[in-house]
Structure I
Amino acid sequence: MIILPENTLVIATHNRGKLEEISDLLRPYPVTLRSAAELELAEPDETEDSFVGNARLKAHAAARASGFAALADDSGLCVDALGGAPGVYTADWAETPTGRDFVMAMGRVWNSLEAANTPAPRRAQFRCTLVLAWPDGRDLVFEGEMQGQVVWPIRGDQGHGFDPMFQPDGHGITCGEMDRWEKNRISHRGSAFAKFVGGCFT
């Protein structure tokens, strides 16, 4: 079993939706959760070119600043016909001068596939990498993946990001049409957290 100092875990995110999902996944387990926002920790720039690199950067920054173990994730949509893009730059594809616009970003993905005459099904994966870091510099990595395809038009208003255009294998609806807590049980983040929980609490 992994030892968490003072049985406390800092979730290294300022994203309220992500914090709610992580809190729900960890609700059954005996750990006190603190968020980076609650502790007023600075958000480091995500300067790495891989999911594990960015997750490590965020987890270690939060662990050093708080003195507790910290958990960070980096995740994104990887489209096969786009060479894995947007991938680690998933959020960047949604950036505009006035904030993030994921409807625009989903249109950008679809238009890129149309321009390349990509045949259906247009395969993609959501990928998630979790890094658990300690103040002394140690860390552990847990990875999860959800296979599926991107579809158009977008469907559903649940979840966040690219969920309305991603249809998981074995389902006739998009992640944007799923109950968010049901999606957690099959998602890339849910898969990575199952591995984390297996190491921490069982």
Structure II
Amino acid sequence: MMTKITVFDQQPADYDAWFERHHDLYQAELAAVRAAIPASGHGLEIGIGTGRFAVPLGISIGVDPSPHMAELARQRGVKVLEGEAEALPLADSSFDYALMVTVVCFLDDVLKAFREAWRILKPGGTLVIGFIDRESELGRSYEQKKEQSAFYRDATFYTVSDMVVILNQAGFGDFSYRQTLLAGEPPDVTVRDGYGAGGFVVIKAHKYDEEGV
């Protein structure tokens, strides 16, 4: 993953500026994620970046491999531990929920990362994944244009089915879905249940224990 995060470490301000330039899209993604976040409990963001999701969602701690991105998040008042999603520097069963937003496309080993999330979540804990659906109009556009993007050049985009299979393998189930950035120019920022129409999909999943409970 280190080669994939180099550009984020070199250009954290450019990355962060996207949220200002695309305020409506950012707010739509935030609303879709907020709808899936548990109302209470101790939460963590994995791949916290510059804190653009953690801060408005009230998440006070995160993990990120990029020192310069982490510094921007710290300036926003979030505690950030430097580390990778595949090897979280956190104790077993220590969080009620975990969030990952536009992180999976940059991971070297998504299954390992989801298993790490499973490890640090309490029994019955919640994992919330926000990502660009490869099968959507937006996802196809990202795939076609990624060579032109400093940030997405090395990204691997996934479908909802891909995510569900890997989440199951990692010990998660009881899925629910929300979507936004529906097809159009500019994208429709309505948040809806389900998936298949939206470019940005949020999956909410729960940790099963060894007995499947």
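Here are the numbers for the structure shown:
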| item | result |
| --- | --- |
| Structures I, II, by distance in nm of label points 7 Å out along Cα→Cβ at positions 21 and 101: label with the highest value | I |
| When distance in nm of label points 7 Å out along Cα→Cβ at positions 93 and 133 is computed for each of I, II, the largest belongs to | II |
| When distance in nm of label points 7 Å out along Cα→Cβ at positions 61 and 77 is computed for each of I, II, the largest belongs to | I |
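Just so you know, all these numbers are worked out from the coordinates, no wet-lab data involved. Keep in mind the model is a prediction, meaning the values are calculated, not measured. Cβ atoms are built from the backbone, for glycine too; each structure is taken alone.
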